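Quick heads-up: structures coming right below.
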Structure P
Amino acid sequence: MNKLLGLISLLTLIVGSVAIADVAYEPTANDELPPAIIGNAGPLQGSSVAYYSGNDNTLGYLAVPETPGPHGAIILIHQWNGLVDRVKETADSFAAEGYVALAADLYSGRVGSNRDENMALVEESLADPDEIIRNLNAAVNFLDARSDTSGKIGAIGWCYGGGVALSFALGGAEHDATAIFYGRLLDDPEEMKKLHHEVYGTFARNDSGIPVDLVNSFVSALRAAGIESDVHIYDHINHGFWLNVDRDPETNTGPALDAWQRLKAYFARTIG
């Protein structure tokens, strides 16, 4: 019994000090969407991690490729309802593409279950933008400290998270890529000069919250600041279409597949 307990203690020590690389390298084909966004993901393959010492309630989700590194790394920034399984599943999908993926938690472990709860969490977090930046800076430091990462880090966010990703690019720790899915935008060229990397953006023409004119003004500001971009507005679709293709697969699948192939190419040239 004592030997068994000793072995268990040793295994616990090993597991606690070494990342378990458990996501098989299975990149999607050119005509294939990641299973996470079509509602076809299997069991979660990553693990919870305490990456931010500034808040004991913050617990992210880490998915690591099983292939040897070094890998580019991606920080996922959740939607308005928090770090739910759909975002964790998407982290697994990025790990299957060969990236170390860390899904950040900006709500101190909480998630919303309805519109009122979601909005309360959004408003609380946005009331302290410096805390958001500290949280995401900690995510960068956490990834940089890993022996299996290359030092190239990108951030991606959807809706609330898309706007946060832009704010992080403008005012956070240096990183190498920013992908925005239907998030809050700015149109000031002077602000855009704070960026130091190409920007990816995917938007929906039927999204009343982020009108086409605002997207076009954002792109104009990027160009005026000399920042390269790959920004596309998809017709006939609405807000939230990409992370939740399964809500209307007939309408969403085609645009989502094009956005995914653009995204894969973007990360390949910026952090791959």
Structure Q
Amino acid sequence: MNWGMRNRMSRIINPKTKSCVMLAVDHGYFQGPTTGLRNLAKAVDPLLPYADALMIARGGLRNWITHDMDKPIVLRVSGGQSVLKELSNEVITTSIDSAIRLNASAVTCSVYVGGEYEKETIHNLAKLVNEAEKYGIPVLAVTAVGKEMARDARYLGLASRICIETGAHMIKTYYCDGFEDVVEACGNAPVVIAGGKKMPEREALQMAYDAVSKGASGVDMGRNIFQSDSPVSMIKAVRGIVHDKISVDEAYNIYEQGKKAK
């Protein structure tokens, strides 16, 4: 890994704590104006001071994020289908040239292992790695599995390892029982967990705690933060777990106190 790539990675993964709280707000590329992100700037601006990195698509970045924002960007560069169609039928939508012009610190695409278009999404990742490595830009692979496949250590480990072997530098995957086996399958690459669908705040904090305890470098949460009834308090609580290694009770207290103070 060359100096430029290491430098970009160190902007995303805090070199002191070796951890990351990534804020995912790229949902619009397939979900449209998602609940909580209809006005993306209104949702994101109060959360940015507590995020280490922002995952977003180029249109979201251009239209809602001010140019003086200093958080590293993990740029979503795959898409092509909406929630109304087969999601695995993705292509690379954004060139490396565009990513460089947008000053992205990393680029990301989804890989649907077991999906109808599995081969095509693995090919997308391979092409992205080939192009990004020319310029020292790390690639985050977002793992997904087919609808008939359980989100368990067997299949998430399969998907994550395929992404690593294809050349991904970071992995985003779901938390599951036996998560430590998924982390082991990724070698030295940082692994962050997806927040997934909105769940009660304490459950989301417990999931973050369990994932970090079993080797995750952090989280890439979206709906469990921006759809919370107290988003700023929630991201502060998540940050406490990821960077300060506080307990779930302590984190939930941060959320509760912030909620009361609103």
Structure R
Amino acid sequence: MANEARYLYSVARTGEHNDIVRLGNIGIEKNEVYIVQFKDIAAVVHACEAKPYRTEDRKLAEDWVLEHSYVIDQATRMFGTVLPFSFDIIIKGDDDAVKGWLSRDYETLAGELLRMLGTAEYSIQIYCDPACLEKMVLAHNQDLQDLKSRIEKEPKGKAYLLKRNLDLKMKDKAFSEAAKLAEGFSGVIRPVAEELKIAGKSSWAEEKYKDKKLVASFCCRVSDSAVKELGGMLDEINGKEGFYVRFTGPWAPFSFVCLSGAGHSEGG
């Protein structure tokens, strides 16, 4: 087929064998997922046309991304650590084209699989109750304490203006306090993580965190042997008055795989 291609989910270390491994019809739009092997690594793929997955239907697009992630999860369960690829990566050609790519980039792919071995990605968000954060800001700033005391003694009109001034200063100091807290939490977590990155702030939050202030957000790659220790550290933070920790994973190491030296064809 001139328009033949393979949709790429991940690359796994499979060991050297000649078996045809099929994961079933679990791919995007129920496509059959299978592996294409080269030496001791394999690409997890499904057969498709050489065109990107595009749609104006938001729900359908979300379903495709979920199906993509599900295949990566299943490959992880089957093979252990995998190198996950982002949605809509397509290699033009048939299985031989995939083998050619694996062959050309074998050293890079095998090296990253070895580096990721025995580790997984975890997400950490640390929230603080706004009243607790305000208390910490005031505790560290005598000028703000004095201003707050003064407001309580002034007439209503002047107190209103002073309160606006206090609110602006509190907002600025709260930002600095949150940055200090994030730096402190990073220092606690970093020693038990293989790698740690500051994660971007998401506009979405679980309902129970809606009224809380996000003070730190990390993604980290942690060895299987260190996860329990990390969990214990996060439990201690979660036990502090006014703090709440959201700890999720394990995930395939999307944020930490480095494949800049590996070439592939993208769909769109």
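Rule-based calculations on the coordinates, nothing more; no lab input. Predicted, not measured: the structure shown is a model, and the values here were computed from it. Cβ atoms are built from the backbone, for glycine too; each structure is taken alone.
semi-axes √(5λ) of the Cα gyration tensor in Å computed as 26, 21, 19: which structure among P, Q, R?
Considering all the candidates, the number was obtained from Q.
Taking distance in nm of label points 7 Å out along Cα→Cβ at positions 25 and 41 from the coordinates of each of P, Q, R, which one would give 2.3?
Going label by label, the one that fits is P.
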